[in-house]
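Listed next: structures, encoded as structure tokens.
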Structure I
């Protein structure tokens, strides 16, 4: 949508300053889309890590053959939710 035609039209009608606004807005939208993509990827990674942790906990519980089943949750076996971005 941003092309030379728009730039020339703004110049023709003496509102060329608006071209800088158009460029900045376009860059802001591109940045927001990138951030959204990164955040969605992080959320998906955290969700899958959490789901894996829940499945392991459930399997541990169901594989016990005793009449009374025990489960302990400690900080050592919790998902860490740390993701390297850079």
Structure II
């Protein structure tokens, strides 16, 4: 299963606005992507803004994106790059 790690770049972490932008991008892929805190947190559906926000991920924390689709690597890379950017400034 392809995975990608990202460091959160949004100034205030994955709060409402950055989480919504991320979820919108994930949903647009049509893929069943999960996101989890890299410190061993349980993965949640990355297509759910509530699930993403309840992770409580702050700036500088690492998350892991995963997808069972073997061709998802480029998509996960783009999403990881998105999370590393300052989505508060978008």
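Bear in mind that the values in this text are calculations on the coordinates, not laboratory data. Computed from a predicted model, the values in this text were never measured in an experiment. Cβ atoms are built from the backbone, for glycine too; each structure is taken alone.
Where is distance in nm of label points 7 Å out along Cα→Cβ at positions 51 and 75 largest, in which of I, II? Result for distance in nm of label points 7 Å out along Cα→Cβ at positions 51 and 75 over I, II: largest is I. To which of I, II does the computed value 8.0 (distance in nm of label points 7 Å out along Cα→Cβ at positions 3 and 67) belong? It must be structure I, since only it matches.
Can you spot which of I, II the value 1.00 was calculated from, given it is FRET efficiency 1/(1 + (r/R0)^6) of positions 11 and 59 (r between Cβ atoms, R0 = 30 Å, to 0.05)? Working through the options, I get structure II.
For the structures shown (I, II), FRET efficiency 1/(1 + (r/R0)^6) of positions 27 and 43 (r between Cβ atoms, R0 = 30 Å, to 0.05) is largest in II.
Computing helix-only ellipticity at 222 nm (-39500 (n - 2.57) for each DSSP H run of 4 or more, over all residues; to 500) across structures I, II gives -10500 for structure II.
Here FRET efficiency 1/(1 + (r/R0)^6) of positions 19 and 35 (r between Cβ atoms, R0 = 25 Å, to 0.05) is compared for structures I, II. The highest value is that of II. Quick check on the output: 25 is percent of Cα pairs over 19 Å apart, derived from one of I, II. Which one produced it? Corresponding structure: II.
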